[in-house]
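Structures incoming, each one as structure tokens.
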Structure P
Amino acid sequence: MTDPLITYTETDSKARYAATVEGVEGEGELTISKVSPQLIIADHTAVPDRMRGLGIARALALRLFADAREKGQRIVPLCPFVRGYAMRHREETADVIQW
């Protein structure tokens, strides 16, 4: 499988990661709300059925964690996928997750 291409767009209060895979129709997404420069909320992750099983949601979450580390941010994981991933990988995500 080809790694997904992940893009990032933002406004003053919201941001969105979008993932596409060459040869696969559709787009996965992970959205966040910006509370402050140091705190963001992971709101929602969605992947279309035809993209399921390709690791798209995981790739989006990993990008979110990496970007938060780089920016010195903490993430409140309201999104069930991000929350579940952070709970299963506590050591990997402890530096960026705000429980």
Structure Q
Amino acid sequence: MAWIILVLSGALEAVWASALAASKGFRRPGPTILFLVSCTLSMLGLAWAMTTLPTGTAYSVWVGIGASLTVVWAIIVGQEKATVARILLLVLLVACVVGLKAVS
């Protein structure tokens, strides 16, 4: 169950990071509210997962999922370009996250 919560919390990290950018320095209320809610839920999920998972593994997986999904979202909405190097680095990042799960 901790892994499921951790993965969902990592996905929420991508939500709050994207909402933070969309808030334009907290000047837009909708994205600001989304940021506050998703950030709170993401942190609570991470904290809960860390009660049973090793701290380093949990945090690394959380950051890896959040960072990967944030970049993928930015590519989908056209804020970043999908270069070969960027895609390969994302694949390596995901492979590291999967590796951490495999060895824990």
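Looking across P, Q, the calculation of relative contact order in percent (Cα under 8 Å, 6 or more apart) that yields 21 traces back to P. A value of 25, 40, 26, 9 for P(r) over Cα pairs in 10 Å bins from 0, in percent, for residues 36-83 alone, calculated from one of P, Q, originates in structure Q.
Given a value of 3.8 for distance in nm of label points 7 Å out along Cα→Cβ at positions 28 and 52, calculated from one of P, Q, which structure does it belong to? Derived from Q, not from the others.
Here percent of Cα pairs over 19 Å apart was derived from just one of the structures P, Q, and that gives 46; the source is Q.
Each of the structures P, Q was assessed by distance in nm of label points 7 Å out along Cα→Cβ at positions 20 and 60; the largest value belongs to Q.
When helix-only ellipticity at 222 nm (-39500 (n - 2.57) for each DSSP H run of 4 or more, over all residues; to 500) is computed across structures P, Q, the figure -8500 traces back to P.
Any read-out appearing in this document is the output of simple, stated calculations on the displayed coordinates, not a laboratory observation. Only a predicted model underlies this, so the values are computations on that prediction, with no experimental measurement involved. Cβ atoms are built from the backbone, for glycine too; each structure is taken alone.
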